[in-house]
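Read-outs: derived from the displayed coordinates by stated rules, not from any lab. All of these numbers come straight from a predicted model, not from anything done at the bench. Cβ atoms are built from the backbone, for glycine too; each structure is taken alone.
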Structure 1
């Protein structure tokens with residue numbers, strides 16, 4: 001189970017993750033494109049900052065582990081139809097994979113940060129395949145190749 005100490009440890013990363021999601025759902029136009037691009041880069045930088053041990057990849061893997069556990073243990077995350085019906089485990093896993101792909105690839109790509117987000121994407125896909133039964137099948141259905149070590 002996730003405790004307050006762990007939540008506090010990843011508060012900045014969680015905020016950055018959610019802000020990337022918000023930016024991705026914001027309409028981009030000539031008036032806000034530069035501002036949104038700067039904000040996107042700032043949030044990616046938070047995720048890519050080294051952890052206490054100075055290892056970016058280890059911090060990303062730990063955050064991915066925390067994030068995936070948080071989503072899968074959340075009743076709100078695994079519900080559909082305005083929170084009335086629960087999703088199956090496979091449905092929740094597919095939703096999680098879609099969210100990971102959106103935030104670690106699709107949104108950064110729209111702002112020209114596809115290469116910058118590769119480490120984030122690889123960490124999340126690595127943890128996703130470790131934690132989710134049938135993960136490779138889900139990712140294949142979404143058109144994603146497995147992460148190569």
Structure 2
């Protein structure tokens with residue numbers, strides 16, 4: 001259970017890496033995230049991913065952060081059905097209109113994000129995981 005979140009982060013890292021290497025190919029194949037006939041599948045996958053993150057959060061290196069991440073994934077999954085067809089089409093057109101250079105920049109950015117999340121979620125205590133976990137605990141206790 002402790003390695004579910006790092007495994008998910010590794011998968012997302014590899015998707016970002018493939019977007020960086022094969023930008024045009026990946027850009028066209030990730031279009032299905034916005035296609036109306038695949039919206040329900042994407043919602044189910046996002047919901048299951050969110051629940052997996054919530055279930056694995058206590059065993060991670062930063063449980064508060066992973067609980068927040070899991071809740072955010074579920075929130076995004078549950079709000080997606082309320083998006084209109086026009087809005088989904090606008091998102092798809094935006095995705096397709098981005099230049100390959102911009103997509104490579106986004107891919108590099110997300111590779112860094114997924115690497116950090118995967119590292120923080122490792123069950124071993126690490127300096128970065130402990131620091132971020134204590135910061136989030138202080139932030140949540142402040143509110």
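Which structure, out of 1, 2, was distance in nm of label points 7 Å out along Cα→Cβ at positions 54 and 70 calculated from, if the result is 2.8?
Working: 1: 2.8; 2: 0.8.
The value was obtained from structure 1.
So if we calculate volume of the Cα convex hull per residue in Å³ for every structure here (1, 2), which label has the highest result? Can you show the working numbers first?
Values: 1: 130; 2: 119.
Max of volume of the Cα convex hull per residue in Å³: 1.
For relative contact order in percent (Cα under 8 Å, 6 or more apart), which of 1, 2 scores largest?
On the way: 1: 23; 2: 41.
Looking at the calculated values, the largest one is 2.
On distance in nm of label points 7 Å out along Cα→Cβ at positions 14 and 38, which of the structures labelled 1, 2 is highest? Intermediate values should be presented prior to the final figure.
Working: 1: 2.8; 2: 1.7.
Between 1, 2, the highest calculated value is found for 1.
A value of -25500 was derived for helix-only ellipticity at 222 nm (-39500 (n - 2.57) for each DSSP H run of 4 or more, over all residues; to 500); which structure in 1, 2 was it taken from? Could the numbers behind the result be given before it?
Details: 1: -18500; 2: -25500.
Working through the options, I get structure 2.
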